[in-house]
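Just below sit the structures, each encoded as structure tokens.
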Structure P
Amino acid sequence: MKLLMIYCDRFSYNPNSKTLDGFPEVTEKGSFENALVAFIQAEAEDEADMKSTETKMVKNLKWAAKKNNTKNVVLHSFAHLSESKADPFFTKELFDKVESRMNSVDYQCDQTPFGYFLDILVEAPGTSEARIFKSF
């Protein structure tokens, strides 16, 4: 798992082009304020133990959100952090499980459209805690 977390004063997206079949069609734009945006790449080895990967991901997201004094978290698939890639259906299931767990403990967790290239706008402060990278 590669997890690049960026605290954003504002993060927005607009679906540009669909890259994966088997996922819903999306045309709506999205926008978030005061959010920890997690650029995530699930790797092939993560498929061996989804529960462990899910738990580590939730733990890291909660820790980084707390460091940035926010309860808003956005999950964004970003398959450019490693050469190893998990199956996209595994990754989407993992995202769904993590979103559900985060929402159940008083976080507002959302996802960007899965299987799309997105036009994105990132407004992030220049502080060290606003940019965190984890590999597990």
Structure Q
Amino acid sequence: MSDLAEGNGLILVDVTMASGRRRSLLRVLVDRPGRVTVDECASFSRLLEDFLDRETLFDSPYLLEVSSPGIGRKLESPEDWRRTVGRTLRIELADEVFEARLESCDGSSLSFEEGRRVPLTDIVSASEVL
């Protein structure tokens, strides 16, 4: 799935499967630097559905849901930082909480507008707000 997403300019953020009475729900979250659109999610959903049908990965009926991670989702991984460059984040440190636009990530720290740098090790929690 990751290769299929990357081949379409998307980042695979998360995949979950929830069992239901009649059918399971396969939830796939995708994003990209900038923002993923509803049309991109719909297009990827069709591609993914074709792929899953071709590969016959599931024996029982399932419902496929493709969407973006959405605002408010906790940010933790290097991929999270890469895909949220240019977006406004809420950063919680041990002694401060602030919101700022993420300018870049070098792997060990985040750079925000107005030259502020925060080491990743100092971040208690982070989420996207805009």
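Rule-based calculations on the coordinates, nothing more; no lab input. Since the structure is predicted, the reported quantities are computational estimates derived from the model, not experimental observations. Cβ atoms are built from the backbone, for glycine too; each structure is taken alone.
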* Highest-scoring label, criterion being distance in nm of label points 7 Å out along Cα→Cβ at positions 84 and 108, among P, Q -> P
* Structure fact -> Re log10 I(q)/I(0) by the Debye sum over Cα atoms at q = 0.12, 0.14 Å⁻¹: value -0.42, -0.59 computed from one entry in P, Q; matching entry is structure P
* Structure fact -> If you rank structures P, Q by distance in nm of label points 7 Å out along Cα→Cβ at positions 76 and 92, the highest one is P
* **Structure (P, Q) behind the derived value 2.2 of distance in nm of label points 7 Å out along Cα→Cβ at positions 12 and 60** => Q
* Among P, Q, structure where relative contact order in percent (Cα under 8 Å, 6 or more apart) as derived comes to 21 -> Q
* To do: Can you spot which of P, Q the value 0.55 was calculated from, given it is FRET efficiency 1/(1 + (r/R0)^6) of positions 28 and 116 (r between Cβ atoms, R0 = 35 Å, to 0.05)?
  => Q
